[in-house]
Each structure stands twice: as structure tokens, then as C-alpha cells.
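Down below are the structures I want you to see.
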Structure I
Amino acid sequence: MTQTIENVKLKIRDVADFPKEGIIFRDITTALKDADTLRVMIDYLCEQFKDTKIDYVAGIESRGFIFGMPMAYKLNAGFVPIRKPKKLPAATYAQEYELEYGTDKIEVHQDAFEKGANVLIVDDLLATGGTAEAACKLVKKTGANLVGIAFLIELTDLNGREKLTDAPKVISMLKY
């Protein structure tokens, strides 16, 4: 599997100084457009939770949707979007989180999960952990059980994993 992971890493384009100087952006679009690489990414993320009862996969807007939908299909689970404010039409729970300068917010429908349902959160990137931590809090607000969080990429120097103490299992396919 290490060779496969390294092959996926080779498909991700590094873009220097984006979105600002000094940042190396890990562009996954080059990996997504390759059918074999996309399959390997989805299969790897699902494999990590094959022995876990999952009722719903919750994808964080927007790239969590890319991975969340095929994972839900493969894991025989429903899919629930966790969205930016004012994007969901029914009553929502909201959770604010810290940014480098200021705060932001994400939301989920109040009836997204039944009480006690098992939920796997998915996103493309774990950086500082603020968004993922907020998503964990949203799942708990609904009365559902958080069974884990899956990321394609983790930027280890930013220590985002440290904020995810409520998650019983946190996995990332690629670490930078």
C-alpha cells in the first residue's frame, strides 16, 4: 500500500505561493482527474473504516463532498452535507470556529441524523483542525455518534489532529 500512497502523492500538484506568498498549495485536481488515482483514494479511505458500522458519511463543504459521496455509496451509508451558512433550507445547527483572522461557521440540518446514528466525517484536508473540530461538534449536537474522521491530506506541521480529541479514529492518506 505504501507504493500506492506514494503514487497518489505524485499525482498531486504543488502550487507555490498560493493563495498567498510562502504557502505551498496541494492541488488535488490533478489526482481527481485520473480515474485510477481517484479509485485508489476512495478505496483507501473506505478501507480504513470497513469494520466500522457507519450510517452516514458527512462531507464538509466543498471538497468533502467530492470524497464523501462515493465513500457513502461504497460503505452503504447515506450522505449528509455540512455546509457554509445559509446554504441549507431547513432548520440547522450552526458551529463557529476560529480562523487565522476572525471566525467562520458551518451548519447541518437539525434532522440530518437520527439520535444514535453512526457518522463518519470526511474532508480533503486537515490543516489547523478548526473546521473538522466544528463538524465534530455539529454531529454531537444532533445526538448522533461520531465514529471517525477521514482526510485525504494532513499537513502535520499545523497540528490540526490535536483538536480532534472527540473523534475515536482520525485517518489521513497522505501526510505532508
Structure II
Amino acid sequence: MDLADKIRVIPDFPKKGISFKDITTILKDKEAYKYSVDSLANICRELDPDVIVGPEARGFVFGAPLAYSLGIGFVPVRKPGKLPGPTELFEYDLEYGKDSLEIHKDAILPGQRVIISDDLLATGGTALATARLAEKLGGIIVGFVFVMELSYLKGRDKLKGYRTDALVQF
């Protein structure tokens, strides 16, 4: 299956000059969604992870079914104030400011093998921040998996030294 054909491209969204890649068309297509999760699972199996970590919100959409498929746990990473238990915070720079993410302090055990899953690799900021949170808890990042990558934004460069896979590249 050619997943690139299943991704809707919306010109000038959210502003003029941006060509937005919309994955909701994959989500509503049962065959494309299953193919995406199964393809990510095939990549992950060879890395033998203990847990999948996914940042909100679309990291949940692929990460949770991926963890289920592999028979392992899923750990959500959220914006500050959204997780109910004690958390670790990681603040990171954006192109025009700062952002931050949180993870439960007991979400990952030291030495656990972690794969970070998200829908999109763009600049790499969210992915790297998610990795730093997992590493802060003692997790070992064995790879990143994405449904699509916007390679012209060079996010893979931020993840240098980590295995990084994407099903589709634009």
C-alpha cells in the first residue's frame, strides 16, 4: 500500500505557503490505519522494546495500538498539568518560543527499552523532548517510529545517534 496516496494535502493551512499533510484520512480508512500500525509494529519487533512512548495527541493514536499489537505497555507524554500523578517536566525550544512536556515519574523503569512513536517527524523538537523525558527516568531509547517525515525540515538531524524510521517521507 502506498500510504502517501492516503494522506490528504491541504494547501495554505494553517497559513499561506504551508502545505499541510493531514493523516485523518489514514485514520478513517480501516485498511490504511491497520497497515500503518502493522508496518510500525514490524519495525519495532526487531528492536525488542519494553514500552512505547507517545506524545499527545497523535502519538496516542498510533502509539497505543502499536503497543497493543506488540503486547507491551504504552506511556503517554502530555502538556503540563494534564497527568494526575507526580511528573517530570522537560522544557525545550521552539522556533519562536518554548514548550514543555511531562511524563509520570513512575512511567518508565531504569533500563527499560523504549520506542517513541508519533504521527509526524517535522523539526524533531517534540520527539527529542520526549526522548529526554524517557532518558531522565532511566529508559534506553532504542528507536523512533513515525508514520510520516517532512524531510525538508531536517528533524532527523536532531535525532542523530538514534535509529529513526518513517513509513512515508515528503
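Computed from the coordinates by the stated procedures, all read-outs in this text should not be read as laboratory data. Just so we're clear, the structure is a prediction, and the values are computed from it rather than from any experiment. Cβ atoms are built from the backbone, for glycine too; each structure is taken alone.
At-a-glance table
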| quantity | calculated |
| --- | --- |
| Origin of the value 12.6, where mean count of other Cβ atoms within 10 Å over residues 11-18 was derived from one of I, II | I |
| Mean count of other Cβ atoms within 10 Å over residues 51-58 - highest-scoring structure of I, II | II |
| Top of I, II by distance in nm of label points 7 Å out along Cα→Cβ at positions 3 and 83, largest first | I |
| Identity of the structure behind 0.25 (criterion: FRET efficiency 1/(1 + (r/R0)^6) of positions 43 and 91 (r between Cβ atoms, R0 = 30 Å, to 0.05), calculated), options I, II | I |
| Top of I, II by distance in nm of label points 7 Å out along Cα→Cβ at positions 19 and 139, largest first | II |
